[in-house]
Structure formats: structure tokens, C-alpha cells
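Bear in mind that the values in this text are calculations on the coordinates, not laboratory data. As the structure is a computational prediction, the values presented were derived from the model and not from experiment. Cβ atoms are built from the backbone, for glycine too; each structure is taken alone.
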Structure 1
Amino acid sequence: MIKFLLVIAALIAMVPSPQGRAQKLQSDNGDGTYTNPVIAADFPDPDVIRVDSVYYMVSTTMFTFPGVPILRSRDLVNWEFACNAVPRFDHGPCYDLQGCNRYGHGQWATSLKYHNGKFYLLFITLDEGGFLCTADRPEGPWQTRKLPKGFYDPGLFFDEDGKIYVAHGYNDIRITELNADFAPVSGDSLVYRGDIRGGLEGTHVYRINGYYYLYCTYGGLDGFQVALRSRSIHGPYEQHVVIRDTTHGINYGIHQGALIQTVTGEWWTMLFVDNGPFGRFPSLQPVTWTDGWPMVGVRGKAVVTHRKPDVGGAFPRLVLPTSDEFSSNVLGMQWSWNHNPDPVCWSLTERPGYLRLRTASVTDSLPKARNTLTQRMFAPYVDSLVTVGTVKADVGHLQEGDVGGLAVFQDPYGFIACRRSGGVTSIVMVNNGKVIDSVVITAPVVFFRAIAFHGSGAAPLYGGKTVPFSGMTAFSYSLDGTTFLPLGNAVAMRFNLRVFTGNKFCVFAYAGIGKGGFMDVDWFRTSMVPSDPVAQGLTSK
């Protein structure tokens, strides 16, 4: 299988990105309907609010910065970046990869609120505690401060009488009243203990028609959503399952998110689903109020294709950015660094039109390397397409011991890169820390390519269909930008909880001996190209 995969990768490498083909690469179908997920990429733990006629969504980024992305939309289907609320997180050496890391930790399950002209973000890190971000505008700037107490999966709530509460906890859901400085007024009050199974969490708080609602999830791959309601913020609460869809498909295990009311009075919810190695994707579902409960989906099932929300108007179709020519003097908001970057070791102005990555650390592996630039991998909506990321880089200034190239990162990870050793420059393919193959080159400019094969690892995106060799990444390189040659073997992508984010494309340069070298990145481009092993004669029908 690995040999077939590499042959396929070589053939795909010679196929240009399809132009003029009928491809579905976004949620909005252009005919008044949309198809889930609304964003086919890793935007987990969504919280969504409406301010006037604009909707805002926050998501989890954990250990990458700038992080805590705020997205905005006019119709709940088409989203664009507003900002990354936390540029960097200076709360300990682990965020600088100084002998430790925050993989699987960091910013977690943020609560987004708007109150009296100000925006609020409340989140916890598992090691450092609770944090509050505030801003007058969702585009920022945001001010971040540490709180005296942290709250697990917090749901911030401003009540009509001026009191402030936070709902929080894992399995045992508690309510804590806060003062104006967001410090606890009294102790935590236990209001509900999960009794369907363990793991009740992800609480959001609403007051609707005289009831307090705690909108929660029983998490996991087969997660499901419940609502708790009470006439009093402190309970007692009764519980009702609002969606439990474990039908194999794109909404399998849909859970954890927010309730939203449109300007026209419709109710919707944004939840997420696990899509294997590519992360957790937001799914927009209609809500129907039945006997005072917000029932999700249609007849107990989450929708795949459905009419768009009535938001009082029609708005343009949008696609979040991925490719970058590095022609601006600021990074696009699709990018974030693996942990805090060293700001003096990268530049968009030293060589205009290029991203210069100076070696920011001396290390023996990619997971420990500072100034690794990352972005989410987007999955296609159509059968038999693969996600391709390509980098054009000038590697002529790498020094002895330096490594620079393109990676797909999770646990395991893999990369293709130039390595300078013994005065010789080689292209190496590394699979989870092990050098699999290499080839000596003399050219100063190299094109690196990573090809992510979808299918059973992300089967929901294909209506139950699969493509061969799913959940794998193959790497190739070119010296002329036209003919790409496969190198090494395939990396089996995983969603490992030790990292807890979806696989990412990474552009990097690190030193193995001493700092001083650098790599100039001309551009990074993504595309979706056909993958049809049967038509190519590589597999039987």
C-alpha cells in the first residue's frame, strides 16, 4: 500500500490544480442551502454570539499563537477572520518551548460574551488557571489578564439583575457568582451531576423565556448534546437530550457549542464533530423549541444539507484564506506559530515578498523547534480529492546542521526538508523523527509538497464513500516547480490527544548545531486535486 501511495503521489504531483471544474470546496451551495461542516477545518469548541446583525465565533487553538481566533459572519454559514485575540501568551517558559511544552494544553474552550458595549473572552489553561480577555471591538485590540481562579470549560453569563455568573466543571456542573473584577463572590455551588454517563462538560448559559438553560455536552467521539433548565440560576435543574446522533456520517457524535437566535427570530446551534486526523469541524444545525426544549436537527438527526438561516438578507459566499504569497508586511490571520515565536527570528520585510525564517533554536527534532509556522489543513467536500500544500523556498542560506522545509504535524508527524550536513545539502523525508530517505542536491531553490489523502479517516466528508489510502500523508519535492518526485514513505495521520489539535501544515527552519542560518519562503499554496487510483490503473475495480 505504501508503494502505491507514493506512486499516486507522484502522479498527483504532475496534475495542476483543477481549473473550471465543478468542485465543492465550501459550505455555501449558492442556491439558498448549505452543507455541513460550515468550515471543513479544525475550529473546535465553538462559542457563537450575535451582536446586532453580525455573528461572532471563537474557537480553541491551545498552544499556537497568535491564537484564540475570532471569526465573523453575516449569515452563520460564510465566515471570515476578525482577529486572533491573543497575540502571544507570556505565562511561563513552556509557551516558549524552553525545556517543556504545552501540547494538548493551553487555551481551552473559550466563552464569548458581549455586555454593555464590551466583548469578553473567558478561558482556562490546565496549568496556569483562568484568563479574561476584553475588547471594545471584536477586531481588537484585546487585553488579557490572569484571574484569581480558573474555571473548567467556563460558560460566562451576565444576568438581567447585573449579577455575573460562570458555569463550569467536568461531570459535576457548578455555578459561581463573580464580582466586577471577575473574582468569586462565594464558593462554587454544585447544581447538576451528570447522570447519563461520565463527562458532562462544555457548559454555556442562557436565559430564555424565564428559564435558565445550561447547554452542555457529554463529550467523546460519540458525544451528544443536552440542555438543563431551571427557573433559578442555582437550580434545581432538569435534563433533556436535544441531539444524540450516532449515525455514521458527517455529524457522527455532534456536540459542544452554542445556541444562537437570528435577527428574524430563528434559533440555530453551532456544534462540532470529530473528523479524525483533520480535527474537529463546526456544524450548523437548526433548532426547534419543543415543550420548552431546544431540539437540534430534524426529526432527531443532524442535517447535512439544509436551507440557510433566515438572517434578513443575502450575503456573499466567503472562503477562509490558506495560500500566501507573503507579499504583505503582516502575517495572514490563517497562520499561527507553534508556541510563542521569537520575534527577532522571522521577518516579512528583510527580503520583500518572502517570509524569512531564521533558526530560532538549537534542537534535535521538529516538536521542540521554535518559530514553526502553522495553519489548519482544510478538507474537501467532494469525493476523490486530496489536500495538497506546496512551498517554494530558498534554502541557500542554511548552515551546517540546519533543517528547513514543510511538515504535517500531529503525533505522529512527518516532513520533507533540506538538511545541511558535512557541507552537503540533502533533501530528507522524516517520519516521526526517523529519517526514511534522502537525496543530495545542489540547487538553492526547492519546492516541497505534502499530499494529504482523505477517506475513511475523514469518511463523513464523502457521504459514506472512501478513497484509498485514507488518513495518510505523502511527501514529494521538485527543483523546477513542475516535476515532483516522491520521497520516503507515508505518514499515518492521527488525532492524538497528546497534541489535541488537528494535523497542521508547518513551515519551519531549525538549527541542529548553532543559530545563524535562515530559509526564505517565497510562497505557500494549497489546492485540491483529483485522486483516482482506479483510473490511473494502480488498483483494481
Structure 2
Amino acid sequence: MTAQQAGEPSSAGSRAGLSARQQQAVAELSFEELTAALHPTFAGDAGVVLTTGLAASPGAASGVVAVGSEVALDLASAGSTVILVATETTPADVAAMGLSAGILTARGGLASHAAVVARGWGIPAVCDAREITVEADSFMVGARRITNGTPISIDGSTGEVTLGSREVAGSAAGDVGPSSGKGTGSVAALPAEIVEVLNWADRIAAGQFAVLANADTAVDAATARDLGAQGIGLCRTEHMFLQPNRLEVVQHVVLRGHDEHIDDLATAQRADFRELLAAMDGLPVTIRLLDAPMHEFLAGADPEEAAQWHEHNPMLGVRGVRLGLLRPELYAAQVEALAGAAADRRAAGGDPRVEIMVPLVSAADELTAAVRAVRSAWESADAGAVPPIGTMIETPRACLIAGQLATGVSFASFGTNDLTQMTFGFSRDDTAAQVIAPYIADGLLNADPFASLDRPGVGELVSSAMERGRAANPGLRAGICGEHGGDPASIKFAVHAGLDYVSCSPYRVPIARLAAAQTLLAT
């Protein structure tokens, strides 16, 4: 991945060896056409519209209502196609989400758990449908009750929820979710003409701008690679820890300091990392160390034991590097597991290309301490040269001291979900329908800042951080790994701001490839 310095002219088309006709084909392929090819759509009329929520993950799906994970798992195992319905989802719902054709939630914005997981797996999702009230075995829309087993349809491209089944057309009318390993938007499902245009797009961007993927499992990574990702820019390791059989181990370490459980946890993560590196063999894989709000780690723990860790605002509490410094054995175990997995891959004849990223840094000394700990843990594993170490920039303070942070790392990744949340003071889970939608309707906002990067505020922080970072470290590699990484307007900003890459959900990779190439062609 070659760093593109801010202000450097690209002349992308002339260096790509493409004909004028090929360049024109890239420039004229629309994002709407590409999205339609990647995701299913409904054929025919909509029927009875129950409600409209946030279009959180594109695509169309019909199935029977399943309120809650337990019901969804039961109905799916009995052979039903289900739409999982919940007030909001948590990591405990992941198994049911993977077996669902679609997801409908009453709460949660574009960066909510349901939205992020659904986009990563190519599952249609409608979130923040505030008109519905989820009950034990049904949900209410006004005076209408929709019970478990009732057929409904959701359109994740429009946010529309309708009563009854609808005919689904398009490339994604097959298997979905992680259990199939196919997803809804594989390259094999795309028309050959579009695949060819995307390959031309890659030639335009080659050496100037890369499109990576946010992927947490080997299945996610394989899907991303199939859709053209050039590596993993963000592996969220907390998603590996929040599996039920591992959550208790983490709780032992956090609450009781039981180091004897660390070896079990490290062994499990080593296997996870080994599979991930195999799926992305020969391509960079950026492993982000733990960054989960404490309430997710302590879900189901003894209330009395967890009391000292209780937080009124977990998103701003003991997260990221803070937990890593307070419980250093967790980060050490992760790094040693990663080192072991890389050694395993090399022994098997593979080509693992590992990078390690420290999350939620707000102070230079904080980062220095974390980098020192990462190096020490890697060296103790005797796994060869220490891989590149980078940091997330996702707080306004981190942007302002980017020059100090840049001197101690090889790369930086802007976590624009959190950066947007902290800059605006908007909860990324709670404000979509209650604040952002009416603000847009009244002309107080031009767009949802969680969907498309806010240039005057968040964009200015990113641009100034780039200037400070590159001044202190001219070779600094930088990118965006928040949900904005799959938004064409945000990608255009990233290219113009001199960033080197974006990392986005696997099923948004083709959109990002096209957006990067079109921006470079127009430069």
C-alpha cells in the first residue's frame, strides 16, 4: 500500500493503461446499478406498509416474524425463513442473526450493532423503526399486533416494512449470513460486465488508494476477498471475545484477575487468528486490540462483583487502550496469540502479513505505553520481527495531537463512527429517528453524519490530523475504518484528504472500489 501524499496529483487514468472507453465505463457505472446487482430487490407492489425505519443494510427479504433470538433459532431450525425482530441487538444475538433472512429493530442507528453486523454479512436490515413496540411474542405498530410466525417483508434499501411475503428478485435470492459462507453479494452473482468494470477500477486506483475490509472471522474475510478487498483494515477482536464460552473467561480476568484463564483464552484466539490469516494469505490483516464497552464484557456477571465497573455512559468509559492498560494481561494474551498464529501460518507455508492497532487513544503517553507492551509481548513469543503497529484516531483530542501520536506508529486509522459521535455529541445508537431525521427534514442538517462524513466538522478534524501526522511522520499510512468507508461521498473526501485507504464492510467493498476509481479519474 503506497502512501499518497496530500496534494499529490494522481493522473490515475493515464497511468492505468486503460483505453478511453474503459475509463468512461468506470466513470459511468452508477452506484445504484452496482448496489442493485449486489443485493436483492422486491418484484411487484409493496402491499400493506406497516412502518418505515432506517435503511440500515441494503437488500430485500421476506420471512416470518421471530421476536428474540430464541424464537428465531427455533423457527430457523424447523425450516422457516425468519425475520429477527428486536428492540435492539447485542452480541448475544449473533447466532440468531446469522440464521435470519433479515433484521428489524425498533432502536439503533447506522452504526448500531444490528446495522454493522447486517452490513458485514450482507443481510437486509431496517433499524430504528420507532413506531414499533417489541413485546414478548409479538410487536405492535399502533393498534396492530404482529405475532410470531406472521409473514412480513423488509426492504433494507428503503427502510420499508410491509405485511406479508413478497417475491424477491436479484443476485441475493440465495443463501445469506455467515453460516452459508456465501452471503448475498458474491462476485459470482455479479454480471460479468460489472466484474470487468470493477477490475478496471482497481487498475486506476492501484498504488494510489486501497480498499480494505472490516472483517472479524475467516468467513467474513473470504467474502471480502471474493468481493475485491485488498486486505483487512479492521478486525474487531472484541467480537471474538463476546462468544458465550469466552465471555466468562474475560469476566474472570477483569473482575477477579484470574490469570490462569488467560492461557485458555489465548489458545482460542490463536485458532481464530490462524483461520483469519489463512483466508487473507498474502494480504495485510490489521488486528485491533480489544475495544468493547465494559457493559458488554460484564453482561450476565454477578451484579455485586461488577458494581465497581458499572458505568453510566459505557461508550465513554473503560474501553480500548484504557482496558488494555488497566488489565495488561488481556492485550499481552492477544498479541502472543497473534504471534503464534502467524508462526503457524508460516510453518504451513503461508504468507501472513500482520499489523496491530491500538484503539481509542487520547494521549501520547497512553499510546507509548501500549506500543511498548505490544512490542514486549511479541518479542516474548519469539515470532520474528515486530509487525507494524498503528493506532485508531477516534477522539477529537487524538486528532489535535496527531503529530505526537504519529511519531510512535507506522499507521493510523480514523474510527469515524466514534469520532462523529464525540464531535457532534450525538449518540450513534439513539439519535437517528429522534434527532437526525427531523433535523434533515427541517433543513438543520444536510445528511445523516453517521452515513456520510461531515466535512465541516469531522472532516476538518481528519484533515488537520493528517497535516499534523504527516508533518511529524512523512511515511505515515492513514485510512478510514468507520462505516463511512463504504460511502462514496466520504471516499471522495478520503482521496482528496490524502488518505491511503478505506476499510468497510465486506458487501460495501465493490462500492468503495468504484468510488475510489471515479474520484481518481476526476482528479
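For which of 1, 2 does distance in nm of label points 7 Å out along Cα→Cβ at positions 166 and 390, calculated from the coordinates, equal 4.8?
The correct label is 1.
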Work out which structure the value -500 belongs to, where helix-only ellipticity at 222 nm (-39500 (n - 2.57) for each DSSP H run of 4 or more, over all residues; to 500) was derived from one of 1, 2. 1
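Tell me which structure, out of 1, 2, gives 22, 54, 23, 1 once P(r) over Cα pairs in 20 Å bins from 0, in percent is calculated. Please report the intermediate quantities before stating the final value.
Numbers: 1: 22, 54, 23, 1; 2: 23, 58, 19, 0.
Of the options listed, only 1 reproduces it.
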Say we calculate FRET efficiency 1/(1 + (r/R0)^6) of positions 78 and 310 (r between Cβ atoms, R0 = 30 Å, to 0.05) for every structure; which of 1, 2 gives the highest result? 1
